[in-house]
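Q: Structures given as structure tokens follow.
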Structure 1
Amino acid sequence: MNAQPMKILIVEDEALLALELESLIEEAGHNVAGWAPGVKEAMGIIESTPIDLAFIDVQLRDGGSGIDVARHLGRFPSIYYVFLTANPKRLPEDLAGACGVIAKPYSINGLLTSLQYLEQGIRRPPPAVAQPESFTLASRLSSAWAAG
């Protein structure tokens with residue numbers, strides 16, 4: 001069990017996926033700080049709620065993009081964020097400042113091991129666990145998060 005749970009925002013327009021993600025986050029011992037199905041809702045939560053990490057779907061039904069949410073999160077350097085997408089190659093090379101990407105469809109084990117890796121990288125880098133195959137780390141973090 002974690003000493004202090006991370007507060008995690010879910011930006012996902014598909015309610016069933018968001019509920020599954022919420023369940024997995026809580027199973028891992030963390031708290032869901034909020035769920036936003038679109039850009040406007042995400043920005044409201046970001047502005048009003050303490051967050052350690054955000055999982056962001058790239059394609060949102062409200063016409064917005066997870067990249068818009070990521071650019072907004074760039075104003076908050078203490079918040080880490082990860083894209084969840086079926087098409088990682090369509091992301092900008094700098095991942096819009098994200099610490100990484102988890103490709104959809106993801107497995108339960110892949111998501112949980114990625115969450116453990118992220119927690120260690122955020123709270124006490126470098127992560128003691130190996131980088132999961134399901135997680136692509138942003139190149140800007142590769143040396144800081146390289147296994148010691």
Structure 2
Amino acid sequence: MLAHPAHFFALGCGSGLAPKAPGTFGTLFAWATYALFHAYFSDGGLLFLLSAAYLAGIWFIDVTGRAIGDPDHGSIVWDEIVPFWLVLLLTPDTILWQLAAFALFRFFDITKPQPARYFDEHVKNGFGVMADDLVAAGYTLLALAMLKIVFA
């Protein structure tokens with residue numbers, strides 16, 4: 001994990017090394033760290049940070065995927081972390097909404113509706129790995145918006 005700095009981040013600072021459900025642990029790590037970042041950054045500052053983290057993630061995942069020999073190895077969870085940070089940025093700051101966001105994000109990340117499935121199956125590099133989770137984040141935000149309309 002420490003052979004290259006990119007590995008540390010690609011593996012979610014170690015959260016991707018969970019023996020079972022590393023993507024879920026990576027998303028939980030994202031939730032915990034978002035709370036720390038949100039306290040120190042404005043929404044605009046966070047959006048800038050997330051953009052930089054997303055672009056850096058493409059490189060982190062390329063480097064780590066080549067080293068592991070699998071561009072989308074289960075232990076690589078940076079692709080869950082950054083898109084879930086975006087979801088949290090756009091989700092109301094209540095535990096119920098964030099819990100719904102977590103469940104929906106994991107659902108869409110696991111089921112990979114199109115075009116996420118296309119990126120997952122055909123774009124085998126850091127860009128594709130990051131893109132499929134960004135699509136899952138988009139579906140999550142759409143589902144949350146629909147829930148807000150129904151329950152508001």
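What follows is calculated from the coordinates using simple rules that are stated; it is not laboratory data. Just so it is clear, the model here is predicted, and its values are computed rather than measured. Cβ atoms are built from the backbone, for glycine too; each structure is taken alone.
Q: Among 1, 2, considering only mean count of other Cβ atoms within 10 Å over residues 24-31, which has the greatest calculated value? All intermediate terms of the calculation are to be shown ahead of the outcome.
A: Numbers: 1: 16.2; 2: 22.0.
Comparing 1, 2 by mean count of other Cβ atoms within 10 Å over residues 24-31, the maximum is at 2.
Q: Quick check: -10000 is what I get for helix-only ellipticity at 222 nm (-39500 (n - 2.57) for each DSSP H run of 4 or more, over all residues; to 500), calculated from one of 1, 2. Which structure matches?
A: 1
Q: Using the calculated result 26.4 for mean count of other Cβ atoms within 10 Å over residues 80-87, pick out the matching structure from 1, 2.
A: Values: 1: 20.4; 2: 26.4.
This value belongs to structure 2.
Q: Computing distance in nm of label points 7 Å out along Cα→Cβ at positions 64 and 136 gives 2.4 for which of 1, 2?
A: Details: 1: 2.4; 2: 1.4.
Corresponding structure: 1.
Q: To test your reading of the models, identify which of 1, 2 gives 48, 35, 28 for Cα extents along the principal axes in Å when calculated. Each step should come with its number before you reach the end.
A: Values: 1: 42, 33, 29; 2: 48, 35, 28.
Label of the originating structure: 2.
Q: Moving on. Supply the structure label, taken from 1, 2, corresponding to relative contact order in percent (Cα under 8 Å, 6 or more apart) with the calculated value 18.
A: 1
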